[in-house]
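Chemist: Have a look at these structures, which come just after this line.
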Structure I
Amino acid sequence: MTGLILEGAKWNDEKMYLTEPGVMELEVPMPVVHFKPINRRKPPTNVYNCPVYYYPIRAGTVSRDSYIMSIDLKSGEHPPEFWIKRGTALLLSTAN
């Protein structure tokens, strides 16, 4: 999937995990995401279950919902709870 925008975090291309964004980096382009279906018996550790939204208004409206799905991203040096508190999410569009 291409065209995703990461809000509240930055993707480290070398180490392949989430990192803190730089100063004034509110939205960062996410590299291409390849989906690979797997059957898990145990939940993974150190993985952030990142929500994906159509647009920045996450609540959506009555006529259209904003939430699409969740994507597992490696949380890197911070636990997944850190990214939850920060409100990290992937967006398909920055326009309302």
Structure II
Amino acid sequence: MIAHFLAIFSEWSEKIEAALEETDTNKKTDAGEGPRDELEYWKLRMRMLTQISEQLRNKNCRTVQDVLTTVSQSEASKHADSTIYLALSNWRSI
């Protein structure tokens, strides 16, 4: 179960990071546009971040994160470089 949760968690991390990078890339390629385009970019970005935030508050997401956090904390004394610990660190940085 832990391995499955870790795989799901890693997939979510990759998708969120890709979505954030995509909007950053779009912003860089559209540089020099007018104020209306700038406003539309930020509205789109806000909608995307709100959707991601709502999904992260989902009960299933919280359960996966809580289980992995608990396992990581119990294994922290055993393995400092645990894969779960690294996945959670990456999650927090995103």
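Read-outs: derived from the displayed coordinates by stated rules, not from any lab. Quick caveat: nothing in here was measured; it's all calculated off a predicted structure. Cβ atoms are built from the backbone, for glycine too; each structure is taken alone.
Chemist: Where is distance in nm of label points 7 Å out along Cα→Cβ at positions 23 and 63 largest, in which of I, II?
Modeler: Details: I: 4.3; II: 2.8.
Top value of distance in nm of label points 7 Å out along Cα→Cβ at positions 23 and 63 goes to structure I.
Chemist: Computing Rg and Dmax of the Cα atoms in Å gives 13.5, 41 for which of I, II? Before the final figure, lay out each step's value.
Modeler: Numbers: I: 13.5, 41; II: 17.0, 55.
Comparing all candidates, it corresponds to I.
Chemist: Comparing structures I, II by relative contact order in percent (Cα under 8 Å, 6 or more apart), which one has the largest value? Working shown, then result.
Modeler: Details: I: 37; II: 44.
Between I, II, the highest calculated value is found for II.
Chemist: Have a look at I, II and say which one yields -2000 for helix-only ellipticity at 222 nm (-39500 (n - 2.57) for each DSSP H run of 4 or more, over all residues; to 500), as calculated. Provide the component values of the computation, followed by the final result.
Modeler: Working: I: -2000; II: -28500.
Derived from the structure labelled I.
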